[in-house]
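Student: Next up: the structures, one after another.
Read the figures in this text as sums done on the coordinates, not as results from a lab. All of these numbers come straight from a predicted model, not from anything done at the bench. Cβ atoms are built from the backbone, for glycine too; each structure is taken alone.
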Structure 1
Amino acid sequence: MIKHCVFIKFTASTSERQRQSIYRAVHDLQHHLCGWQGFVAGANITPEAGMDKGYNGGFIIDFENESARDAYLIDEQHQHVGGEIVACAEGGIGGVLVFDIKAD
C-alpha cells in the first residue's frame, strides 16, 4: 500500500468552503480510478506548537500499490484539482508538500 500524503499551507483568504470543495474534488477522483483504498482530509489539529510549519490542511489517500498512485498522478481531473490546490496555497507550489510512504 502507498499512503499519499499531501499537506497544504492554505492562504488566509482561502475559505473553509473552498477547502472543503478541494477535499471533495480529490475524494471524488476515486469514482474513476482503480486501486483507491481510503481517504481522509481536514485541518491540521496538532497541539505541538510550531511543528506544523504553517501546513494548516491536507489529505491522505491510500492506494493499493505504486501503479494505482501513478495512474492518479497523471489523471487529467487530478491535474485540474492540483491546480486549484496550488492556487490556494501560500507561495503556490511552495505551499504544498507531498510525502508518499510505502506501508505493508
Structure 2
Amino acid sequence: MMALADKTLVCRDCGREFVFTVGEQEFYESRGLESEPTRCPECRAARRRSRFGDYERGPREMYPAICAACGKETEVPFQPRSGRPVYCGECFAKMRDRR
C-alpha cells in the first residue's frame, strides 16, 4: 500500500484548484471509490443543491402519543395509527438494543 499525500486537483466546472486531502482519500478508499473527485467542494455542493433542491427543511411535525411500554406521554414524527404500538425514545432504544 502506498503512503497517501494531499493532492492538488483542478475542478472540471470552475477550473479552480482544490486539495484532495489524505483524509478524503482514505474516505474514498474505505468506500471502494476508485476515481478522484472531479469537482471542488463548492461545485459539488452546488450540483447537489441543483439536483435535489435547495430548500430548508422546517421543523418536523410531531404527533402526541402514549408509549405502549411505559405509558408515558411522548411525541413521535409520524401519525400514530390505531392498533400499532408507539414507543417513547427511551423504550424504543431499549427494544432496538435487544435485537
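Student: Consider the structures 1, 2: one of them gives 4.3 for distance in nm of label points 7 Å out along Cα→Cβ at positions 24 and 72 as calculated from the coordinates. Say which.
Tutor: Going through each structure in turn, the value belongs to 2.
Student: Once distance in nm of label points 7 Å out along Cα→Cβ at positions 16 and 80 is calculated for every structure in 1, 2, which label goes with the largest value?
Tutor: 2
Student: Can you spot which of 1, 2 the value 196 was calculated from, given it is volume of the Cα convex hull per residue in Å³?
Tutor: Corresponding structure: 2.
Student: Quick check for you: by relative contact order in percent (Cα under 8 Å, 6 or more apart), which of 1, 2 is greatest?
Tutor: Top value of relative contact order in percent (Cα under 8 Å, 6 or more apart), among 1, 2, belongs to structure 1.
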